[in-house]
Structure I
Amino acid sequence: MMGSVTAQRVLIVDDEPMVLDVLARYLEREGFAVETAFDGEEALSVFAATSPDLVVLDLMLPRIDGLAVMHAMRQRQATAVILLTARGEETDRIVGLELGADDYVTKPFSPREVVARVRAVLRRAGGEEAAGDPEVLEYGDLVIDGRRREARRRGDVIKLTRKEFELLYHLAAQPGVTFTRTQLLEDVWDFAWDGDSATVTVHVRRLREKIEEEPSDPTRIVTVWGVGYRFEP
C-alpha cells in the first residue's frame with residue numbers, strides 16, 4: 001500500500017503512540033499512504049521529505065507546538081491540514097483556523113470520523129464541486145474564478161486559503177440567499193458537524209478582512225442576525 005503510485009499521502013503528527021498507530025492503521029486500510037511523526041521537528045522534516053497531500057496535526061506537541069509547525073508548513077506549500085485538539089484548546093483551535101486549517105477534530109475522537117474528515121477535505125482540495133461546472137462570478141470589482149480557484153479585486157489576486165475560497169464561492173454563487181452556520185458547515189466543510197460553528201465565524205471574519213472596503217461594516221458578506229450570512233452582489 002505504501003508503494004502505490006496513486007495513493008494519497010497523509011502525514012499524522014501526534015506525541016501519543018497509540019493515536020499514531022490507530023490512525024495509521026485505519027488510513028492505510030482505506031488505501032492511503034501514511035507517514036507519522038512524534039514531535040514538531042520530526043514533523044517538519046518528514047513534511048519536507050514527502051510533501052504529503054494532507055496533514056493530521058495535533059496542536060499539543062513537544063519541541064515545536066502544532067501552531068508553529070502549521071505556520072512553517074504553510075510557508076512551504078498549501079497542504080490540507082486537519083487539527084487534532086483537546087476540548088480546552090478553543091483559542092488555539094481558532095488561531096489554527098485563522099492560519100488556514102481546513103478542519104479540526106476534537107479529542108477523544110472516533111478513527112472512522114477522522115478518516116471521513118480526511119476524505120472530505122481531500123475531495124474538496126481536489127476541486128470537486130457539489131454540482132455543475134464552476135463558473136466565473138463577477139460582482140463589480142470582485143471576480144471569483146471557480147475554474148482557477150482564485151479571487152481578484154480590482155485585478156489583484158486575493159490571497160485566500162482553500163477553505164476561504166470555497167466559502168466565498170459558495171456564498172457568491174447564490175447571492176441573496178441566507179445560509180445558517182450549520183448549513184455552511186455541511187455544504188462547505190462537507191460534514192455534519194456537532195454544533196460548533198466557530199470555524200464559520202472565523203472564516204467569515206477572515207474573508208471580510210480580505211474583500212471588504214470596511215471589514216467592520218461589511219457590504220458583501222452580511223450577517224443576518226440570529227440566522228447566519230448571505231452574499232450581497
Structure II
Amino acid sequence: MKFLATNDDGIEAPGLALLARALSRLGQVTVVAPVDESSGCGHQVTSRFPLTVTNVGPGRHMVDGTPADCVRLGLLHLAPDTDWVVAGVNSGGNLGVDIHMSGTVAAAREAALFGKPAVALSRYRRNKGPVDWDAVFPQVQSVIEHLQSHPWKPGVFWNVNFPDLEDGSANPEVVACPLEAAHLLFRYELQQGKHHFHGNYHERPRKSGSDVDVCFSGKIAVTQLTAG
C-alpha cells in the first residue's frame with residue numbers, strides 16, 4: 001500500500017510527523033506538504049504563478065502552495081502510484097460546516113476528485129495546551145485500517161475528528177455520523193475602526209448524533225462525504 005500524506009499545518013507540524021509514522025506501519029509513505037501553515041485556506045489552488053517543490057528528506061517534499069496544490073503535485077508528479085491520500089493530523093477540529101474552510105479537508109477532497117480513496121484527520125482541542133500526539137497515534141492507525149476494510153467508490157472521501165480525552169482514557173469508539181448543519185455562533189466587535197471576530201468553538205450548536213456531538217462526547221467522528 002502506498003500513501004500520500006499532506007496537511008495544512010505545514011511540513012514541520014507534529015501532527016504530520018505522527019501521521020507519517022503511523023502510515024509507515026501500513027505501507028510506503030510519501031509526504032508532500034506546504035512550507036508554512038495554511039489553515040482555513042479551503043480548496044484554494046495556485047495557477048497564477050509557478051510552484052517550487054523542495055526535497056527535505058527521503059520521501060519528504062515541501063511546496064510553497066496550498067494543501068490542494070500538494071495533492072495535485074503529489075498525484076501528478078511526485079507519487080503518481082499512490083493508493084490512498086491522507087491529510088492531517090490537523091491540530092484542531094474540522095467539524096460540521098468547517099469542512100468548507102478547511103485546507104485539510106480540501107486536500108482529501110482534491111484526492112477524491114482524482115479518483116483516489118482519501119481521508120482528512122483532525123484532532124479536536126478543548127484548550128490551547130499541548131496535544132498528546134502519542135495518544136492519537138493508535139487512533140490514527142485504527143481508523144485507517146477501519147476505513148480500508150469498508151467498501152469504497154470513486155468520488156467518496158472521509159472526514160475524521162478525534163476527541164480531546166483525559167490522559168489515560170481508553171481508545172474511543174468509532175462512530176459514523178453526519179455533518180452538523182448549524183455553524184458556529186459568532187459576532188464581530190468594532191474596536192478602533194476594525195471588526196474583531198468573536199466565537200466560542202466549544203459551545204457551537206450540536207444536534208444529537210452529528211459529528212460535532214459525537215466528537216465533543218469523546219468518540220471518534222467519521223463522516224463520509226462526496227467530492228462533487
Structure III
Amino acid sequence: MHLLSDPNLLATFALLVGLELVLGIDNILLISIIAGRLPPRQQALARNLGLALALLLRVVMLLGVSSLQRMTTPVLFMLSLRDLVLLTGGLFLLYKAVKEMHYVVESSRFADQSGVKALSFSAAVAQIVALDAVFSLDSVVTAVGLTENILVISFAVIVSFILVLIFAKFIANFVINNPTLKILALAFLLCIGVTLCLEAFHRETPKPYLYLPMAFALLVELIQLRYDHNRRRR
C-alpha cells in the first residue's frame with residue numbers, strides 16, 4: 001500500500017520494470033540464439049530450462065542483495081569481490097557476444113549448416129546458466145543502483161519477468177525467423193559486457209542511458225522488419 005501511495009516509489013517501480021524488461025528480453029534473445037543451435041526437439045526444453053534458471057537466480061540474488069552491497073573491501077589489485085565478479089561477468093559477455101556473432105555471420109555461408117559446429121545439450125545448458133548468472137547480477141546491481149527499497153526491487157523484477165515469460169515463445173520464434181535480430185541482440189550483449197567491465201573499475205554508466213537506446217534500436221529494427229514484410233507483399 002505504501003508503494004501505491006508514494007509517487008516517487010511508483011516512478012522508480014515503473015522505471016525498474018522498463019529496464020528489467022529490456023534486460024529480460026535481451027536475455028531471452030540470447031537464450032533463443034543458443035537454443036537455436038540444438039536439434040529442434042531439444043530447443044523448447046533448453047529455452048524453458050534457461051528461463052526457469054534465470055528466475056531462480058534473480059530470486060537468490062535478491063535474497064543476497066545486502067551481502068552483495070557489502071562486498072566492497074579490496075581483495076586483489078584494489079578490486080573488491082563485487083568488482084571481480086562484475087569484471088568476470090563482463091569479460092564473459094564480451095567473449096560470448098563476439099563468438100556467437102561470428103557463428104551467426106559465418107553460418108549463413110553454409111546452406112546445410114555442416115560447416116559450423118553445433119552445440120550439445122549439456123554445453124547449451126551450461127552457457128545458458130552462465131548467461132543467466134551474469135544477467136541476474138546485472139539486473140540486481142541495476143535495481144540496487146536506483147533504489148535500496150528491496151520490496152520495490154522484488155516487485156519490479158517479478159512483474160517484469162512474468163511479462164517476459166508470457167511472450168517468451170513468441171519472442172524466441174520471432175528471433176529464429178529474423179536473423180538480423182540476432183546481430184542486434186549480440187550488439188546489446190557487447191554493450192552490457194563493456195558496462196560491467198567499466199563498473200568493475202568504478203566507472204559508472206547510468207543504466208537508463210544504456211537500456212533506453214537499446215529499446216529504441218529494437219523498435220527501429222521492428223519497424224524496418226515490418227516495412228520489409230509489407231514491401232514483399234506488394
Which of I, II, III leads on relative contact order in percent (Cα under 8 Å, 6 or more apart), largest value = III
Could you tell me which structure in I, II, III was used to calculate helix-only ellipticity at 222 nm (-39500 (n - 2.57) for each DSSP H run of 4 or more, over all residues; to 500) as -12000?
-> I
Tell me which of I, II, III gives 53, 43, 30 when you compute Cα extents along the principal axes in Å.
-> III
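The numbers here are math on the coordinates, done by the rules we state, and not lab data. A quick note: this is a predicted structure, and the numbers were derived from the prediction, not measured.
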